[in-house]
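Laboratory data are not the source of any read-out in this text; all were calculated from the coordinates shown. Here the structure is a predicted model, which is why all the values come from computation and not from measurement. Cβ atoms are built from the backbone, for glycine too; each structure is taken alone.
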Structure I
Amino acid sequence: MEARALKRYAGSSPRKMRLVVDLIRNKRVDEALSILKYTNKNASKVVEQTLKSAYSNLLNKLDSGRLGENEVLVKEAYVNEGPSMKRVLPAPQGRAFRIRKRSSHLTLVVEQLESK
């Protein structure tokens, strides 16, 4: 069984967030949470919250509701580009430079490991 969690309009650029998401793909949830806890990136806090949400969604889907974090795998983790806010920065000689403040959409899918 699998469950997913979405975080839309995250205030980090997709390029920066992909660096963090690539660390936890195909890892167990307990392992991924410990990696995110000690990752020195601002995007790791957003990814950690979304991962906890996906794990919680899986527990709510199950009838028993009992499943350890070491029995759940991060099946899919990807970041898509969200909308960009356009801002203008004054530049020399009457010009203006455009600043694009990028946002991203994060999707995490977790699944229960097969019991043997």
Structure II
Amino acid sequence: MQFLILGKDGKDEKAAERRLAVREQHLKLGDEMEESGERWYGCVMLDEDGKMVGSMAVMDFPSVRELNTWLEKEPYVVGKVWETVEVFKCNVKRPWKFNRPQSFFEEREKFLKK
């Protein structure tokens, strides 16, 4: 079962500090979950000035129970980075990320750096 997660950061003056304090833990867990197939996509949401203000993820779990287990240990939840978390069941028909060879991403990265 796939889920779209929208986590929106707090807007207080310490919000960015909380995010940065647990960001490495969040990224490490995300990489582990991507390796296991539980995380399909993830991105940081930016405001008009390029400041991080939230996160989006498409996750795949057998049930809502496993989703909630992840949320209970997600560093951005535990670290009070996300002020709100919206969860939507979704259905990704053909996840493009899994249909591209690694060379596609390497070439795209070169292109983006130009």
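Worth a mention:
- Among candidates I, II, the computation of distance in nm of label points 7 Å out along Cα→Cβ at positions 63 and 87 that gave 1.3 used structure II.
- Source structure (of I, II) for Rg/Rh (Cα atoms, Kirkwood Rh), for residues 23-70 alone, computed value 1.04: II
- Highest-scoring label, criterion being distance in nm of label points 7 Å out along Cα→Cβ at positions 47 and 79, among I, II: II
- With helix-only ellipticity at 222 nm (-39500 (n - 2.57) for each DSSP H run of 4 or more, over all residues; to 500) derived as -10500, matching label from I, II: I
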